[in-house]
Structure 1
Amino acid sequence: MISISWDVESEKWCHHEKDETLIWGAADEPLPFSEYRNSSLNLTLKKKEGNKTGPIIGILTSANASLPFIGNIDTFNRLISYVHENGGLAVVFSSKDISTTHIHGYTYDPITLMWKRVRTPPPDFVYNRIPYKKDENNNEFHRLLSWLDDFSIPYFNLCFFPKWETYLILNDNTILQSFLPETKLIRSKKQLNDFLNEHGQILIKPSASSKGKGIFTLHQKWSESLLYRSNKRRMRTDVDQIWNILQHEKSFIMQPFIQRKTYQGRPFDYRILVQKLENKWHVTGYGLRCAGVNRLTTHVPSGGALLPSDFAPLHLDTIRNIASETGSTLDQSLGPVGEFSIDLGVDTGQRYWIFEINSKPMIFDEIEIQKKALRNWYQQILEMSGFPRSDIKDPPLTHTSEKGG
C-alpha cells in the first residue's frame, strides 16, 4: 500500500514512500514525493504493475447555482468512506469540474467530518450518480462523454433507462417476453380508449419518471366515467379529461393493471439488486416493499413499508435467470451496464412480472444487502480499472435509509 496526503498549502497530492517513483490517474500522471504530511487527509492507495497507484474514483453528480454538487449526500459519504478504508481515493464531481488535465472534486475527511475541495488527475473510473435525467441531456454531459473517451476511462450505467425504450429492448428477448406486461406508448385518445375497453383497468406512468412519481390507474367502474387513482387522490373522470392532461405532458406508457399479492390488504412487490462481477450477473439480494394504506406504489419514501424477505420468498433459479437475461440484453443496447435493480411483482396466480428496471438503484434498507452491494461495487471498479481486489474489508454494520440515492 502507498501512503498519500493532500498538502493544504500547495493544494497538491503527494506520496510518502521513499525511493518510489509513482504514477496515478487515467493519464498516468507523476505523483510527487514529500517527506512531510501537512494535512489531516491521509490515505493509502493500492499499487499495481508499472508503479501505478490508485484507484482514483470519480463519483459523477450534478451541481446547481448555489451548491457545487447535489444528490444523496449520505450515499456519497458512504461510498467515499468505504473506498478510503480499502485503498482508494474517491471524489464527487460534476461535468462542470473537468479540464484537459484534471478534475476539481470534493472528498470527505473523516477526521474533521468536513468536505474538502481537492484536485486530482482524470480518474481511473467514473461512477454515474447524476440525480436528474435533464442533466444527462445537455452539452456539458456530452463534453464529459468525449472526455471519458479521450482518457479511455471505464464507467458503467452512464444514463437512466427510459421506460418505453427499455421495454422495447427487453421485449426482443424471447425469454423475458413472458415476464413483461403488455406495454404501449400512448399516442392518441382512441388508442387509450381501446386499451381501456380491452382491459377494464390499466396503469399509466410517465416514460421518464422514477420512484413511482406520476403513476396512476384508470378503472372502468361505471358506464360513462372512470375511477382515477394515484397515491394522492381518487376521483371520477372520463377519457376526454385524461387525454387533455396526457397530451400536454411528457410521454406516457400504459399497461394492464396487475392484481398483485397482498399483505394485510395492501399490495407488495420485490426490489431485486443485480450486479456484474467477473463478467457474470449476480443477484446481490432482494427486499419486499408493501404499499402504504390507500397507496398505489410501494416506494418507501412515498409511504411504503418493508416486509421481511422470508415472508414471501422468490424462486431463486427463476430470479437468477431473469437477472442474467436482463443484464445481458441491456448491456448490448445500453451498455456498459454494471448494476441495476428490478421492480418485480407477483400476481394472485403466482406469475412473475417485471414492472421496472432502474439503472441507478436506490439504497436498500436491508443491511446485509447494503453491505454486500458496497463490497461488490468496489470489486467491480477494481476489476475494471485493473487494480488488485485482495484485502477488501466487509463494510461496517451501519444503516443508510432508502432516500433514493
Structure 2
Amino acid sequence: MSARVLVVDDEPLLRAAVAMSLGDQGFIVDEAPDGEAGWERFVAVAPDVSLVDLRMPRLHGLGLVERIVRHDPDAAVVVISAAGEAADVIAALRAGAWDYLVKPVVDMGMLLHAVERALERRRLIRQNREYQAELEASLRQLRCAQEEAIAAAKMAAVGDLVAGVAHAVNTPLGVGLTAASLMAERSRTLATDLRRGCLSRSELDRGLNLLSEAGATLVASLRHAASVVESLGKLAADQQREDPVDLELGAYLAQMALSLAPQVESAGHHLEVRCAAPLWVRVPPGAIMQILLQLVRNSLDHGLCGLPSGQSITIAADFAPSGRVVLRCCDSGRGLAAEILPRIFDPFFSTTPGARHSGLGLAIAHALATHALGGRLWVEAVPQGACFVLEFPSRR
C-alpha cells in the first residue's frame, strides 16, 4: 500500500512541486495551506509523514508540530524552514519533529530521501513496539510457566514427605490394629469361659497379662502415629507461614527429622540431626522447612540414588563466630562433579532430567535462602559426599 504524505505550506507553488514530485514516486499526497487546515487534514487522513512549514498563517508550524506529537507521539514530522531560522528548527526538533529541510527545496531527491528516511524510522519504531509486545507476552508466559514449575517442585517435595509420613503412620497403626484385634478376641474368650464356669485362675492370669501387653503395644503405637501426624501438621502450617516467628532451631529440626526420617529410611538410609542447643532464632519457619525438604530430596534423588543401603544424611546447625546461623545438610553419597558446580543452583538444571527431576529444587532452596532468610546457600568441599551450607541471620 502506498504511503500517505501531508504537505502543509502556505506557498502554493512549493506545495504543487512537492505533490508532483512525490506523486511521481507513488506516494499519496494531501495538501493544506496553513497550520489549522493542516491539523484538520492530519486528523482526517492520519498521514504516514507530515511535511510542515514553520512560517504559516493561522497556526504557526511549531504549534502544529506540538499538536501532532501530542496526538501521536510516533508521528513522523519533517519541518521545512527558510535559511537563517535555525532557532525555529531547533525548537521544532525539540517539540518532536524528526528532520528538517531548508527552503527553497531545489533538489527533490533530498526531499524524497527525507520522506523515505522518516518512513523507515516509523517502520522500525512500529516493528520494535511489536517485538517488545511479543517479548513481554513471552516473558509473561515464561514467568507463569516458571511459577507453575516452582509450585509443582515444591508440591513434589511435600508429596514425598507426605508419602514417607503415611508409611511411617501405617506401620504403628497396623501394629495397633493387630493388638486391638487380639485384645478383642481374648476378651471374648475370657468372657465365654467365665459364663461357662470353666475359667481357671491360670487362664485368667494369662489372659490378663496378654491384654495388658497388647494394650501397652496399642498405646505405644498410637502415640507414635500421633506424634508423626502432629509433627506433619505443624510443619504443614509452618510451610504456609511467611512471617518470622521465634523458635528453638534444635527442636524444630528434630521435629522435621521425625517427618523426614520415613522418607530417608524407605530408601535404606538414615537421617541424623545435630544442633548446639539452645539455638533461638526469629525466621520464617516455612522457608527453612522448604529448603531442607529440597536438600534432603536432592541427596536421595542424586547423591544416594543407586548406592548400597546404610548411607547417611546429616543436618547440623550452630552459631558462627559472626552470630549468624550456619546450617549444614551433608550426605555420604557420590559427591558433586566439579563441572556442575557453577550451574548447580540454576533453574531447570538437572544431571538426571526427567519427569521427576524438574531441576528446580536447588534453585528454590537458593532463592528462599537469599530472599526469605536474607542469607546465602553454597556448596562446601568435603572429602566424601556433598555438603550444602545455609548461612542466615538469626533475626529476620
Structure 3
Amino acid sequence: MLKLGHGKATLSVVLGEQLGGYIDRTEGVLGSIEPLEVHAVSVEGDSSRLVLLVVDLICVNTDLVARIRAAATDLGVSDVWVSATHAHSTPEAGCYPGGAATPKALADRVVRSSLIAMRRAIAAEAPGRVRAVRSVVSGVAGRRNVPPGETPRVPIDVLIVEEMAPSDESPRIRGMLVISPVHPTVLPPDNRLASADLTGGIRRALARDAEWVVAATGAAGDISTRTTRQARDTAEVNRLAARIADAVRSAIAEGADERHSEADATLTAPLATTLDLPARPRTPDATADDRPAHRDPFSARRQIVLEQGIAIAEESRARLSTSQHSVTIEVCALGEVQLVAIPAELYLGLAEQIRDGNPAHPTIVLGYTNGYLGYVPDREAPLSYETVVSPVAEGSGEAIVATALGLLSDADTATALVK
C-alpha cells in the first residue's frame, strides 16, 4: 500500500539579489508578484520513502541536491528528487552549461524551506493510489526555433493522487502533479519582481480541483510561449494557465472511469545510471563569422539571443575546460506510472522518444531535476541559442534516451519481482 502526502513552504527572496534566466537583466529584484514556493510530494511504500521536491528556482545544481539529500536522512526519507520549475523570475542559482555551484546564501534558504515542506508532506501522508493522464493543449506554446506560424499542440502530463475508496465508488482526487513541457517565460526580461510565472499560474488555475496542486516542468528545451503569448504580464500568465487547466480537467474527466490494479499500491526504489557525454567542440557554427542573416529571418530577438549564446558557450568552454560531462539519469515506478528524472533542458522530441519506447506504462519525464547540465538538443536541431550553448556533443540527447529506456526496463523487472 502506498501512503502519499504533500507539504509546501515559502522560499524567501532577498531584495537586490539577482534573478536568473536572462543575461541582459543586470539589476536586482525589487519585490515579489507572488510568494515563491517549495513543494514536497512524499510517497511511502512498504520499505522506503521517496520525496519529490519542486522548487521555484531557475535550476537546481548537483551541490544543492546533495545538501538536501543529506539533510533529509534524519526524516526517514530513502530517496529525494529535487526539480526546478525553471521560472525566469526566480533567484539566480548558478545555472551555467555543464553545471556550477549554487550561491551559499540561496542554498541555505532552499534547504531550510525544503525541510519544512518535507516534514509537512510526511505528516500529511495517507493511504492513496496514483494514476496518470495526458492532455494535449494548443495555443499555449510552440517550438522556439520555427516561424511563428507553427503553433503545435503540447502534451501536459498529470500524476493524480487519489484517496482509497471501495471498488464500486469513484475515488476523490487529493492532489495532482502537473508536468508542463513549456518554458515558463511569460514575464519579460526587464521584470524585476519575483514570480513563479506560468508554473504559479497553473497552480492557481487548478487550485479548486484538488487539495493540492504541484506544477513542474518537463522536457521544455525547445518549447516556449514565444510564439503564442499575447502580452508579457500576469494577466497573460493567467490566460495561458487557464487553457492548460481546462485541458487537464477534460483529460481527468475522460479517465474518470479507469480502475486501478494491485500494482498501483507499489513503490519501486529509484534506479540511476551516470552517463559520460562528450563535450561539444567549438565548431564553425558557433563563430560570429558564420551567422548569415537568412538563418534567422523571422525573429530579431532570436538573433540577439543567438549572439548571447555564442558568448556564453565560449565562456563556459574556457571555464570548464573538460572533454566530457557526467550526467545521472534516474527512474522510479509508482505503481503502473514510471517517472524519469533528467538533469537538463531536454528537447521535447527526445522525451517523447522515451515515452514511445516504453509503451507498457504511462511514462512521465521531468526536466531540470537532480542537477543542471544545460540544453540537450536532438541531432536534427537547427542552429540556435540552444544548440550553440549546449555543453554536450551531437548525439548526447539520443544517448540519454537510450539510457533512460534501459533503466525503465530494469525498473519494470524490479516491479515484477516485488509482485
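Values quoted throughout were computed directly from the atomic coordinates according to the rules given, and no laboratory measurement underlies them. Bear in mind the structure is a predicted one, so any value in this text is a computation, not a measurement. Cβ atoms are built from the backbone, for glycine too; each structure is taken alone.
With Rg and Dmax of the Cα atoms in Å coming out at 23.5, 85, pick the structure among 1, 2, 3 it was computed from. Source structure: 1. Taking -9500 as the value of helix-only ellipticity at 222 nm (-39500 (n - 2.57) for each DSSP H run of 4 or more, over all residues; to 500) derived from one of the structures shown (1, 2, 3), identify that structure. Among 1, 2, 3, the structure yielding -9500 for helix-only ellipticity at 222 nm (-39500 (n - 2.57) for each DSSP H run of 4 or more, over all residues; to 500) is 3.
Consider the structures 1, 2, 3: one of them gives 1.44 for Cα Rg over 2.2 N^0.38 Å, for residues 188-339 alone as calculated from the coordinates. Say which. Computed on structure 3. If you line up 1, 2, 3 by relative contact order in percent (Cα under 8 Å, 6 or more apart), the top spot, with the largest value, goes to 3.
When mean count of other Cβ atoms within 10 Å over residues 52-59 is worked out for each of 1, 2, 3, structure 3 gives the greatest result.
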